[in-house]
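Each structure below is given as structure tokens.
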Structure I
Amino acid sequence: MNKIESIARYMREHNLLLVTAESCTAGLIAARLVDAHGAGEILDCAFVTYSPSAKLSCLDVNADTIKTFGLTSEEVSTEMAIGALAHSRANVAIANTGTTEPMPDGPPEGTQCFAWVFKKSGAALLVFSKTKKFEGTRNEIREASADFALQQLIRLHKENPRAR
């Protein structure tokens, strides 16, 4: 069984329904999951919000958060994930924002910021975030980021009883 099938099986067994809020990966996290059999049971929807204005209007990211922390930040990815949950029926969200090439006055090439948010009964949220640097070409960084995001989702769920 390949890794994606294993992730999908785990998600089905634990009733995890995912929404993604993707910038740098541009939908690749959701696309990876759709490769699995029965993906409709575990993926609600995916938001690709590449521009700052899309993050503001589609995911309710606060403009002050972007101004204070920058687009490539755990703070922005966390607000993206929370916004995605608010606009879906999912109970878990993954968000990603980052860079794949050099940017003036920006973070180093390959920097990726992730957030994973688990929605519990009522309005309770359990939030995790992480910044990780990947090496490679633009597409290698995006692919590694998507795979990492899904693998971490399962790890975080397994290791944190409050996420279950």
Structure II
Amino acid sequence: MDNTNIIGVYEDEDVLLKAIDQLQENDIKILDVYSPIPIHGVFEKLKLTTRLPYATFIYGAIGAISVFAFLYWTSVVSYPLKFGGKPLNTLSFIIIMFVLTIFVGTLFTFLTYFIREKMYPGKKVTMPVPRTTNDQFAILIEMGQAMSAAEIKKVNDLLKKTGAVEIKESE
């Protein structure tokens, strides 16, 4: 009974958003929301935050500095070639810097996301409601050990009232 959740399944995203508002008005803590598509506003309603954009900026900045240092070293220090009297330290490689900065930022953000979410090849996927990858939406509410039968009934009644087509308990 430690990790038991109450799951409310919805078929419409507008009904889901209204259900989130009503559940939060009744001081019911929502653990997670599953959806087949990104829903605008859910992240803010659940008061979730992420530092991934900051990490992406840092990766991009480090990538830009590294690419510039590499190009400067190869063009000016290691093997300087003068073409038609141009100075050695020109920014003729700005396009290469731009593209590689985007590449480095994207690659390391991708890796950071997969490491943070513990997603790796061969991991067994556990979905509380498998149809949330197709056409349904789900709200997970964690049942703590301190949650009484009356509180569980209140949550179930509220989920029915808000338009849940299916309510179930799952570990």
Structure III
Amino acid sequence: MTKRPAPAGGFAHLGKPSQIPEAPDAATLERAPNPHADANYVVRFAAPEFTSICPVTGQPDFAHLVIDYVPDKWIVESKSLKLHLASFRNHGAFHEDCTVRIGKELAALLKPRWLRIGGYWYPRGGIPIDVFWQTGELPKGVWAPDQGVAPYRGRG
């Protein structure tokens, strides 16, 4: 994955036709200056149709990802994030790897004051796997709502 700040000439994808990268390592994840770097606020991205491939069986895995962060100097450019997440569609990795990798990549790019990611994976083999990762403590005085994804209940 290429990580870079917004170039002087503009973004790689924003306002332009773009293809979904073939793999996460081929994706370009971009950032932009935070227009309110003087304030603590939470940004949320929800990806309710995230997909990847089981590295053992080759079968598709599905998750609802929720990414919350308190930006510092940078915010993520949302189109690059959408394309990056879509690039996992043909990527073989376990649930834990996908979820934590995305969190670490965003943390490295943005250097946020706080970041958390929840990966709410749909069952495979009868067991749902939920994966959570965060960078540290939420800054004092900042409200981060519950991620709002109900635990998997099946048909009961």
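Using the calculated result 1.95 for Cα Rg over 2.2 N^0.38 Å, for residues 26-73 alone, pick out the matching structure from I, II, III. Only one of I, II, III returns 1.95 for Cα Rg over 2.2 N^0.38 Å, for residues 26-73 alone, namely II. Rg/Rh (Cα atoms, Kirkwood Rh) computed as 1.25: which structure among I, II, III? Going label by label, the one that fits is II.
Bear in mind these aren't lab numbers, they're just calculated from the coordinates by the rules spelled out. A quick note: this is a predicted structure, and the numbers were derived from the prediction, not measured.
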